[in-house]
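The data blocks that follow each hold one structure.
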Structure I
Amino acid sequence: MNTLSIRLRYRPIRVGWCVARGDLEAFRMAARWSYTMWGGRFSPIIPVDNPEQAKHLVDLYRVDVLYPATDSPAVKAFIETQGHLPWMAYHDDLVMDHGQAGKSSTIADLLHPINRLFEEHFKPNANADPLLVLHEWQAGDPLSDFLLATFGDLPPAAETAEDYRSLMQLHLRAERHIITLDQPIPPLPMPRYSLSGFNRLYVDQHYIVRNHRNAPGFYMGDASNFDDLVNYWNLKAADILLLFFDHAHADRLTHFREFWLGQLPQFMRPNEGHHRPAVWHREDAEPGDLALFGEQLTINRIGPALWNGFNLKVPFMDFGDGEALASIDNSVEPPSIAFSIPNSPLKNTPSWHDQDYVVSIDPGIGLFRDERFTLHFPFIPALNEFYGRNAHHDWKGARAEPESLGIITSAGTAHLSVRAIEASRLITEIFKTIGIAAAPSSAGLICNRLIHQMGGLDSCRAFKIGGVRDLIEGYSPDQSFTTSAAKQAIRAADTDHPLDNYQQLYIEERKIGSSLTNDAVLAHLLRKQIFRPGLKLDCPNCSLEFWRSLDEVKTKSECEYCGHVFNIAPQLRDRDWAYRRSGLFGRNDNQEGAIPVVLTLQQLTDVHRLSAQLMTTAMTLTPNGADIAACETDFVLLSQRGRDHRIQVAIGECKTRKPIAEQDVQNLLRVANAFPTDRFDVFLVFSKLAAFSADELAHIRQANEGHRLRAIVLTERELEPWFMYERTEKEFDIRRHAVSFEDMAQITHDVFFEPRRRAAPAAAAVEAPAEPEN
């Protein structure tokens, strides 16, 4: 059984608290319950009055589950539209009541940081100073909602799974601090935590979000305004260090403001664009006097555009991580991996076993060289249920994540397993999410079989050799050829693609420094069963010539025309081997059309070798809600690159020499336009083993729209070399190496649409011969 090294991250469940706009009671409920959950302060509050903007918040914060903070028809209706985020438990409660066994929290709660801080700080030191301050204030305080969002509060102990406040006072010596109506609000003495800070304890960003919009500073607003409070909460849920300031209560907040101004320099990160404090405010409200906060400020106005995913960046928050060695089970299909959970941050205490958190699984190299099944699942939340049903045992428990798959599991889980998913089936489901029904076509099945026959896509490199393609195309399946004819075709001495052009090509192991010979190429093709050897025999009865494969040759053979049986031994002395196309190429239905598809996929996958990718060969595409015409594509390749987590899709049309028609381009263009632009970047790839005509290029150029370049054109000049553009670079002023589809689209523009040819080298000066002396 093989093994696979995988990376695990442990993170809190992100709850999206759904509220009706203006409902302050729902805001308070959501905030208080967030503080009972470990890392819960990073859960957003989502007003549902504008469903489109609410969906932006769900996507921006990568919410795991939605919970109604109020009994509202609008809230219920919105949650029903987000069916890909089901509540993970068999019940819809935040607390489970086990009767005489007591109660427990559904989601990992404050028991874990309480226990951890006690074990690390207080248990070994009986005289340790208190680190936690629990704030209290009067119900009628006009700043009560600001205090709730800033310092934190909890629901009544009778409603929660535990009396967290008493536990913190007992085990962590938490101090009470009463905020009175007529006194300024004091800052928290360092290094003590408020409940809000304690909720974040042992929770860190997975990686630092580099965005100037995340600069620390102040939120300017009205402490009684619902929109201001929700904005303030959600910015803090994005792990932005902010203090709310209300000019109407400046007398109570001045001391706090001055303290925070003194603390801000230590949180500035100039290398990430944080040069000066930020001031945030609603775009439809004036921020008031800004002189109180310094002379150099960054002003951030908050409106709908802030939450669209292109401006504010929300980090991943983790409890910790670990590495595991997973065992791979290939004995059944689909393959699966199983592993233990090391270094779990949730203590393995029986009373906490039911509490849920997320284990994010990064499969690393995955099922290396397995082009049929994959453990890399694209970050498409709409596929959560599909992932749950096919990769996990619980349809509610899987969550799509960038570069990983999140599994919602309980603290008592010690082992997990994940099943691989067939790439073509996964791509079919992706098309389904955009209203397109996709299914493998007969041409796609043939191409898949060819790849399998050769031993994988990487083992198809022999098709890069022009002479090999000539040999395949030069003979029909019922025609045979001799060894010398095969070697001559592969050598291609009198063509523009002689075998000497491919000496750097690796098709199988050979001695370092040795040349690639036509003998070696022919032997390789025979081993891969592209051709099979046999004999041409003359029937002594009817005088007709017929062919027998090596496996069918017998001393006494039967003529396939007249049935006469004769001894073939006398004919062997002057017979050369006679080869015929074999396997898929032994069929008489143009199987060589798979070659440009294979070569194109080779080049594209080499460009994206270090990224998780999915591919499938030809598929039929029919409309199922999307505005497309029924058509066929020769391949689909998906790749996820960069920390913006966008999914790149390449859809291809490949030809040997036949022209690409305008309708081919228009069909694929409509398919590309069906993909939503908020998550996908779609590129159209057109490849041929010949040059493109001016008309073809004019059709293909229509795929580009202004500065949006998404047409990629490849000819044999780009398909044959090891590095895609090593030959093209000699003719055009381009970069030799492309590392993304964007690079390839730009090079296509610079080579085929607005050529940037290299200047011809200047002729060397020739010195005139000296005049002879008289």
Structure II
Amino acid sequence: MHPLDRKLLRNLWRIKGQAAAISLVIGLGVMMLVMMSGLVNTLDETRRAYYDRYRLAEIFAPATRVPAHMMAELAAIPGVRATQGRISGIALIDPGAGQLPARAQMLSLPDTGPPRLNDIYLNAGRLPEPAHHDEALVLDGFAQTHGLRPGDQITVTLNGARRVLRISGLAQSPEFLYTTPPGEMVPDEARFAVFWMRDAALAAAYDLRGTFNEALLALSPGADQRAVIDSIDRILAPYGGRGAYGIDDLPSNRYVSEEIAGLSTMATTVPPVFLAVAAFLLYIVTSRIVRSEREQIGLLKAFGYSGLEISLHYLKFVLIIALAGAAFGAIGGILAGRAMAGVFQIYFKFPFIVFLIEPQSIVIGFVISVLAAAAGSFFVLRQVFALTPAVAMQPPAPSDYSAMGAFGALAQRLLDQPTRMVLRRLRRYPGRMLGATIGLAAGMALSVASLAVLAGFNVTLAQSFSVVDRSDATISFITPVSDSALYALRQFDGIHHVEPVRIVPAVLRHGRHSYRGAVDGLVEVPQLNRVLAPDGAPLAMRRDGIILAEPLTELLNIRPGQTLRIEVLQGHRPVIEVPVVGLAQTLMGAPAFMEIEALNRALREPGRISAARLSYDPLQEPALITWLKDIPTVAAISIKANTRAAFEQVMNTGAGMVRYVMVVIAGAITFGIVYNAARIAFAERQRDLAHLRMMGFTRGETAFVLLGELGVVVLLALPLGSALGYGLTHAMAAGFSNDLYQIRATYSAPSHGAAALAVLLAAGASALLVKRGIDRLDLVAALKSKE
């Protein structure tokens, strides 16, 4: 082995604790990078494979009633590769007495052979027999929630007629990775099902023989999707076409895309912070070793080693630490990514998972680690390269502390000697103090941001389900009904208040920007479903325009005073242009609001409602549910407590679970940074500490001289870490926000307090470990060592 390599191994063994701590900081940064980028690749590749394998359509075109022969005309559109007509309908499921009814989407399968588009994955059982019109497949998630198995029977109401269906099998579909009842945003497998029946059976149930009411289309490579959609809308317009849309607007796909985008943001935001901290720690360690080995460097150069060889020797020292950390991070990232991929598989209902860690993410992690380490030691190695043997073998010139001044008489009287020693060292090395403070602040910033995001999720829940939604339940009707239905609802004993809602599906356009969503018509002063202004004050609905949620204004690039184009997707599909008259604060979705009568007038459908919000006596809830289930126009009953529980489950799984991983990683990184700072200070001052012990200082006083410096650095890092954490919170909140909910980047005093406590606990644990080293200090060996 080369002599310099043996020296390198001795140096690494001597500072093995510090080297391990620095490697830990680097490793956690690389682990987050590999894990996050791996999850992004895994979800994206799994989704692509699932879509391709089961031929998910790229364009969906709902209509009212289209003759079967029109499918040939759709297939002739330039750019269309494959087509499939199917029947789609809504059904109501009655699980039994006292239980809430569930909504179901009924979809048809070809009478023979597999569907050309939107094939299904069979989990259990078999496909429905064409000759058995009472057989159906059911979505696996709903079946598992209700304990249904192949062979069981279930009662559904199809097109106003009650029927008993026999479950032939359980299925999954790429079309329903994320399942929400129509018109709602929160997935709830207990209240929403999908059934697949044969074409003939479903056509008979909905009186659609020889027709279809939804077209599925796949495109050829390079086809112009916008042009194809325009052609489809033109062809289907006479048959009640409700506006074709691409896969990007498919609710399930849109939500998965939002989750992937959030993970991608986190992968590029957080890891660089800790790699930069690791670079600074390596700079401190390398500069200390070079200072202590100054004479050895001179001797090596005198024996013929070049400045380049010696510089490479110290660079190897830095790179070994960095590469060890990167290797640990890469392995940990792969293992953590695989574990999280299993969570996402369950969350998104993938029948399989394509776990994919691209080599480039690991290579990027190693490259960034090496570059950060090299950058941290660059200035030190430049000094090594420049040293001549004669200069290196001479002791360095004593530092000039004359400009620091002396403590005044008052300070001399108030401060004891150990305290003055602590303050004097901090004044003499302000650069080191600043660097250590920034490093600790960075670790605290991640803790602050992680905890603040946790608090932000709770704020979203509290505001959405306590401040905004003050109802007890919402009932939805199959089609818009007369507002006279409100009088019938008010007659039920136990209902305190009824508030009408008109929800109109529409495409909102402003210039080149568009959003497929809905317009919510509310009473002038909503009480059960309030709309809040950006300052948190309740908003009244206006009859002279539309109020948009802040996220929607960003999506449409529109501001108050500008005109919004609304392309309604139901009824006779009018096109409305209305001015934007206000902004609303919302943490769920991207809604648009109008005064209900103004909306009905614009649609030329006065006195219509599509839903109602209720407040009632909780003791009357079972009787109320039983009564509502017997009303034929009621499509669904949504209890707010159940919706909140389902929403909370969504936030605590999938990408939301990553925030808990972030908290654990933040704590580990914070401890690594604090421990490194303490170990570096101890390694630099062993000789000084030995002198103090020889002069009669007790172990406690000696420890105070060293750890007092760490205490000052920690106290200075707390406010800086709090400020940096507030800034990092904005980036993390943006990463976790998606189409379903938004996380506000707000100041959370408990989050900052908990992060500060974590830093103090890490500092206390590090101090105990270092004090143990002080107590075991070999005074003779320390005094024999050179400065």
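Quick rundown of the values:
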{"item": "Mean count of other Cβ atoms within 10 Å over residues 56-63 - structure with the largest value, from I, II", "result": "II"}
{"item": "Structure from which 0.00 was derived, FRET efficiency 1/(1 + (r/R0)^6) of positions 40 and 536 (r between Cβ atoms, R0 = 30 Å, to 0.05), options I, II", "result": "I"}
{"item": "Identity of the structure behind 6.4 (criterion: distance in nm of label points 7 Å out along Cα→Cβ at positions 48 and 704, calculated), options I, II", "result": "II"}
{"item": "Structures I, II, by distance in nm of label points 7 Å out along Cα→Cβ at positions 144 and 560: label with the highest value", "result": "I"}
{"item": "Comparison of I, II by relative contact order in percent (Cα under 8 Å, 6 or more apart) - largest value held by", "result": "II"}
{"item": "Among I, II, structure where distance in nm of label points 7 Å out along Cα→Cβ at positions 120 and 440 as derived comes to 6.2", "result": "II"}
{"item": "Which entry (I, II) yields the derived value -17000 for helix-only ellipticity at 222 nm (-39500 (n - 2.57) for each DSSP H run of 4 or more, over all residues; to 500)", "result": "II"}
{"item": "Structures I, II, by Kirkwood radius over Cα pairs in Å, for residues 304-495 alone: label with the highest value", "result": "II"}
{"item": "Which entry (I, II) yields the derived value 20.9 for mean count of other Cβ atoms within 10 Å over residues 256-263", "result": "II"}
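Here, each number is a calculation from the coordinates, and none is a lab measurement. From a predicted model like this one, the values you see are computed outputs, not experimental measurements. Cβ atoms are built from the backbone, for glycine too; each structure is taken alone.
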